[in-house]
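Pasting the structures in now, so scroll down.
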Structure 1
Amino acid sequence: MVDVLHKVEPDRLPELLTLFHSAWWMSDRTLPDTECILRESDIVFALADPRLTGFARVLTDYTHIALILDVVVSPHHRTAGHGTTLMNAIVNHPRLQTVRSLELVCQPDLIPFYRRWGFTTEVGQSLLMRRTNDPRLTS
């Protein structure tokens, strides 16, 4: 059985970095980045079986919006229901029950997965916009 943790202890940081590096959008994360992410996120979710097998975090004002970020499951556990466990923990978290809108960004192939929790691509005329300070990401 997988355990849902709400804190990643310092001795588990190497495991979390390995998990981050398994996903293309997090492959450049460093130990200092990871320490900052954990420190500054409002709610952290980690799955342990017994090693870390999944992770997600939430930034929120606890009223209007909660932004779900960095949802990742170890490649070896992606068909074992760990993503479902992670998302159930997020959407059922007591502090998020009164938040008006839970939001996330995902790749098109994951839309059916997130629809199971009521996420939709119908967001009116809203578009994702980005300004980056990272010169590697500018064109």
Structure 2
Amino acid sequence: MRHTFVLGVLVLGALLACKSKSTGTITVNGAPFEVDTCRSGQANMPQFSGVDFLDKGGRRVRFLQLPNGKVQVYYFPAGTKFTDMLGEGCGTMTMQLQNSEVNGVKNVQGSVAANCTGGGNTVVASMTFESCH
């Protein structure tokens, strides 16, 4: 009985450690973007240095980190795989690799602040994130 309990606690702890955490706000065209999860750019094809924030409705906001710490911002409406860049250099981002990984993808943590307009869309963000894989 005790071994089953210990195993259960370990499994629960591993599952909770894998859940991404995001705090702050993102708005798209003035409306709140309810972040459900974040994903490292390393999990995409092609890979990129940055992070995607996704909502439960299938929308995605991407922050691609440039070598100078500035960002390129993209907004993907639900069901779209391609989109135009909203802006470049309209915000800043810090990002570090964490020690943990999931399915060969290193978790990332950091922060992003942006105010970008382009292609008829505006994204304003002030977010911190961790365990994005």
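Here are some notes:
- Structure from which -6500 was derived, helix-only ellipticity at 222 nm (-39500 (n - 2.57) for each DSSP H run of 4 or more, over all residues; to 500), options 1, 2: 1
- Relative contact order in percent (Cα under 8 Å, 6 or more apart) from the coordinates reads 19; which among 1, 2: 1
- Source structure of the calculated read-out (mean count of other Cβ atoms within 10 Å over residues 102-109, 16.1) within 1, 2: 2.
- When mean count of other Cβ atoms within 10 Å over residues 78-85 is calculated for each of the structures 1, 2, the largest result comes from 1.
- Structure (1, 2) behind the derived value 16.2, 60 of Rg and Dmax of the Cα atoms in Å: 2
Every read-out reported here was derived from the displayed coordinates using simple, explicitly stated rules and does not represent laboratory data. Note that the coordinates shown come from a computational prediction; the quantities given were computed from them, not determined experimentally. Cβ atoms are built from the backbone, for glycine too; each structure is taken alone.
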